[in-house]
Structure P
Amino acid sequence: MGKKIQEQLIGELVRKDAIKEDESKLFYLIPTKRYVHQEHINRQIIERLRAEVLEDGKVEDQTIMLIILLDTSNMLRGIFPPMRNSN
């Protein structure tokens, strides 16, 4: 069941152009498949995240969950670098 969900999720992300499939061969013999994120999608997500958090207004539940996941995986600093003290 888990493998099927994973395949469906990957398929959907490929169709939405969020990731691309890269097929190659390891040692010219063993077929391998990897998925590479699309940089333009990363930029769009980061821009939306910054806009929602830094501008006035309600922050959506999905955004809060994404921030928690990014913080837990130590990726939040790459999106929101620490602010410098102006003193």
Structure Q
Amino acid sequence: MSDFHNRKRVKTRKLHKCEGCFEKVPVGTEITKCSGVYEGEFYNHYMCDPCLEWFDKEANEEFIPGEIGEYRKEEERELLAVGHLSTE
């Protein structure tokens, strides 16, 4: 079986959570719906823009649900420590 991946921008009609950071995504929010088959297993989830951006830049095809948010927060702490990110 071959792998395939789809992404689609959608406007939520009910409460969802981001698979990358587990943060709640309110009704009416534009978000990316990701679906497909990876290593023979079907997946279907939603990702907020910051997690999707991080995933595209940093991650390979695999990630543990919820860990992208932790990686993003760690990067933000490191940037704040060296003065490359503003707290405003």
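Here is how the numbers come out for the structure above:
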{"quantity": "Structure from which -9000 was derived, helix-only ellipticity at 222 nm (-39500 (n - 2.57) for each DSSP H run of 4 or more, over all residues; to 500), options P, Q", "calculated": "Q"}
{"quantity": "Value 15, calculated as relative contact order in percent (Cα under 8 Å, 6 or more apart), assigned to which of P, Q", "calculated": "P"}
{"quantity": "Origin of the derived value 47, 30, 16 (Cα extents along the principal axes in Å; candidates P, Q)", "calculated": "Q"}
{"quantity": "Highest-scoring label, criterion being distance in nm of label points 7 Å out along Cα→Cβ at positions 50 and 74, among P, Q", "calculated": "P"}
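All of the numbers you see were taken from the coordinates with simple rules; none came from a lab. Everything quoted here is computed from the prediction, not taken from an experiment. Cβ atoms are built from the backbone, for glycine too; each structure is taken alone.
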